[in-house]
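Laboratory data are not the source of any read-out in this text; all were calculated from the coordinates shown. Bear in mind that the values here come from a model prediction, so they are computed numbers and not experimental data. Cβ atoms are built from the backbone, for glycine too; each structure is taken alone.
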Structure I
Amino acid sequence: MGKTLFDKVWDSHVVDQLEDGPNILYIDKHLIHEVTSPQAFLVLKNKNIPVFRPKQIVATADHNVPTLNQHLPIKDELSRNQIAQLRKNCDEYNIELYGLGHPYQGIVHVIGPELGITQPGMTMVCGDSHTSTHGAFGSIAFGIGTSQVAQVFASQCLLVSKPKSMRITINGKLKKGVHPKDVILYIIAKLGTDPGTGYFVEYAGEVFENMSMEGRMTVCNMSIEMGARGGMIAPDQTTFDYMNGREFAPSEEELEEKIKHWQSLPSDSDAIFDKEYSFDADDIGPMVTYGTNPGMGIGVKEKIPSSQNESFKKSLAYMGFDQGDTLNGLPINYVFIGSCTNSRIEDFRVASDYIKGKKKAKNVNALIVPGSQQVAKQIQDEGLGTIFEEAGFEIRQPGCSACLAMNDDKIPAGEYCVSTSNRNFEGRQGPGARTILASPLTAVAAAIEGKIVDITQP
């Protein structure tokens with residue numbers, strides 16, 4: 001019987017297996033940031049344990065960083081202390097840090113791929129749930145808790161049970177105006193927020209084969225929103241072309257040899273998955289969320305469904321919606337384009353193409369936050385910054401920003417924000433804030449019109 005992509009990568013990293021217990025899994029790359037690492041470093045100090053392989057760890061500051069005046073001391077005491085502690089710990093343990101002011105600083109799940117740190121066939125972990133992003137390269141990447149961060153620090157290994165495998169196949173061609181964010185929001189809306197629990201998901205079919213790497217990262221990023229441990233897409237020529245020439249990717253000569261191995265990773269034709277789903281690309285349109293989890297999503301022209309479930313009613317009450325409402329035409333005052341889901345250069349190219357020559361609505365506060373210093377530079381070098389500024393959009397410096405309320409970029413209570421981030425929980429963007437998840441294209445269209453619109457309609 002053939003093996004899946006997931007099986008091939010996982011099995012090749014198993015150091016040992018405990019009798020009737022979990023695997024000891026070797027970890028190729030460990031990514032850290034300022035929020036989930038301090039306690040893990042403290043565990044090492046208390047036990048007088050060194051970091052086993054510091055060269056396989058990469059650190060950056062992203063969650064707590066301000067997106068204005070990054071050259072000045074951070075005003076918020078908690079944020080300032082966390083970032084200072086990260087710097088201190090990295091210095092002490094000889095770990096590479098891309099902190100504020102460094103040309104490689106940015107959101108951890110943006111800089112890994114764009115620097116060539118993320119590569120096919122790897123195992124990667126981070127104390128951050130959206131580590132699944134890196135699975136777009138055919139790697140096994142997943143978030144871990146603080147105690148597990150300490151475990152990887154000490155041993156470069158992780159004690160973990162092997163998940164089951166799931167395949168989601170979508171064939172056909174996406175309609176004009178439908179983007180990768182719409183695809184993953186559609187999947188989660190159809191399946192719900194828990195069918196992936198205990199599974200690693202492989203995305204297959206024409207839709208994913210034809211996606212850019214940026215699009216694949218968006219899809220894999222949100223795999224955990226359906227409960228999955230992570231998501232993967234088989235590496236192919238699109239993957240190899242993306243990696244070529246990146247800072248820490250294999251050299252041109254090395255790359256040829258690596259590719260020979262990477263080409264063996266896709267799932268065998270006779271591989272058996274524990275669970276399978278399939279969808280038709282033609283059924284997917286621009287998506288928006290109407291509730292307080294990513295599974296509460298509908299096509300922009302559709303009506304909010306009916307349910308007698310009390311948590312469903314509570315969610316609608318928080319959002320200020322009723323069953324049977326449509327979000328098409330809903331006035332909004334905030335738009336956020338950023339986060340580890342949609343802050344790559346492709347996302348901003350899509351946005352700038354749409355708004356070129358237009359002006360945002362006067363009632364809208366529109367925030368553009370690049371995912372890294374490198375993306376920020378590309379925005380300016382390609383002239384996108386001028387387009388955004390002339391349209392009335394505000395460009396900030398790199399960071400997680402308004403994805404979550406851990407920094408100054410919060411949405412006021414009661415306001416609707418069309419956001420390209422990955423979660424719409426109560427208070428996710430600030431106490432009382434109401435988040436509507438959407439693609440970058442749907443988000444910028446809302447900023448221009450001052451309301452949610454169907455971008456497929458003239």
Structure II
Amino acid sequence: MNWRIIICVVGFLMGGCSLNIPLEDQFSDPDAITDVLSARSLLASAYEGLPQHLFEYSVLSDDFCPTQHLDRDATLKNLYDWREVEMTELAGTLWTEYYMVVAEVNALLARMDGVITLNDTEVEEKERIICEAKGLKALCYFNLLRLFAPRYEGNEAKDGIILKDRVELDFLPRSSMKACVEEIRKLLKEARNEKNTLKNVHWLSDKSIAYLQVDLELYAGNYSAVLEQTEDLEAIYPETVLGAGVYEALWSGNDSEARVFAKYQLAQIYEEIRFETFDKGDYWVLTDEVLFEEGDIRKEWSEVEFVMPDSHEVRLLGKYNKMNRDEIASKYVNIARAAGMWLMRAEALARSDRSGDAVSLMNRMMEQRGATAWEVGLSGNELINKILEERRKEFVGEGVRFFDMKRCGIPAKRYGVYGNKVSTTIKSDDYRWTLPIPASEYRYNTLVEQNEGWPVLAV
């Protein structure tokens with residue numbers, strides 16, 4: 001694995017490169033990281049490197065259907081069609097970016113014993129930095145596992161990802177998926193610290209670590225753990241955080257009680273979907289399967305009505321695009337938010353034969369969203385599927401749907417222009433749900449094999 005990384009120490013939020021030190025020199029220079037300020041700066045650099053590929057994940061899912069404009073971009077069209085070349089390129093980017101963050105975190109954790117604290121405030125800050133670093137590493141591992149290993153259910157013994165604790169060059173095998181989940185679970189447990197009440201939502205607080213714990217257990221099918229860990233859901237996330245004003249603040253750049261964890265972002269968000277100026281429209285529109293009722297507070301921010309040049313009335317993705325169009329400043333890419341906790345608990349209730357509790361919880365959410373209440377008698381697969389569809393609506397365009405489809409074995413429909421037909425379907429057992437291991441890894445690390453179905457490039 002190529003661990004040559006240039007560490008750019010950034011300021012309190014985001015800043016320029018001020019310390020261009022090759023990673024290996026972090027250990028040879030005793031003054032590189034010796035206080036909480038330099039440690040925090042290195043951690044900020046790791047946060048900055050956290051990949052955000054909401055657009056690509058959404059394209060691979062069934063959030064969108066194409067317009068006639070898609071023929072202008074062969075690369076984008078091929079990604080939508082799950083072509084091997086484009087998916088391989090995406091996989092290489094994701095693998096490199098996530099492991100770069102892991103490497104920075106490992107460098108930081110290796111130096112924390114040498115960090116000197118001068119007072120109680122610095123002692124607490126040092127503890128927070130360690131907790132955040134472990135949480136960030138766990139998040140990277142979790143996303144790598146979901147991308148580069150098959151769905152968890154029934155595949156626990158299969159190859160997961162490479163677990164790496166040292167900065168030095170190592171040729172390590174992939175651990176089993178079960179071992180990877182256990183390691184992520186361990187990191188998150190170590191990252192929990194009730195004193196870690198950071199107000200900066202772009203840093204991992206105890207609250208956001210708890211969110212990741214629930215997300216991991218849902219992924220692993222450990223529904224009893226999900227229910228246990230969300231027992232105090234309403235004390236932490238009262239239903240009022242699902243209301244109109246709080247929801248709108250998620251996309252306006254303002255502080256929001258519903259935002260649990262986000263990536264701080266100064267550049268334009270989601271610029272790939274451009275509205276293609278107002279006289280042309282865009283490459284993508286929302287599918288007719290993602291519909292919001294009139295009065296649903298999410299409708300205004302999730303979609304933008306638009307008339308294409310060929311007179312088709314469509315709905316373009318709102319949220320970040322709405323901000324781009326209306327020039328509303330935004331500071332965050334939302335990664336975890338309160339609605340996710342409500343939906344994860346509801347799904348776990350439904351899968352634990354507690355249908356009545358699941359419907360009751362969802363109806364309280366629907367009331368806050370301004371949507372129609374669900375039928376009390378919903379149960380079984382019908383209820384589970386309805387919750388999954390609600391997750392699809394809630395997180396449309398945020399990259400969540402791809403992971404839900406993989407986790408639950410939902411095929412990916414590929415639509416014709418404006419969704420007028422289903423041109424093909426990516427079956428739930430298709431090998432491409434598991435991204436390919438980059439050739440740069442298996443060429444030099446003989447302990448790693450390519451994922452099933454993907455071609456092995458000659459050494």
Supply the structure label, taken from I, II, corresponding to helix-only ellipticity at 222 nm (-39500 (n - 2.57) for each DSSP H run of 4 or more, over all residues; to 500) with the calculated value -14000. II
Test item: distance in nm of label points 7 Å out along Cα→Cβ at positions 103 and 351 calculated as 2.4, pick one of I, II: I
Which of I, II yields 0.60 [FRET efficiency 1/(1 + (r/R0)^6) of positions 159 and 439 (r between Cβ atoms, R0 = 41 Å, to 0.05), calculated]: I
Say we calculate mean count of other Cβ atoms within 10 Å over residues 71-78 for every structure; which of I, II gives the highest result? II
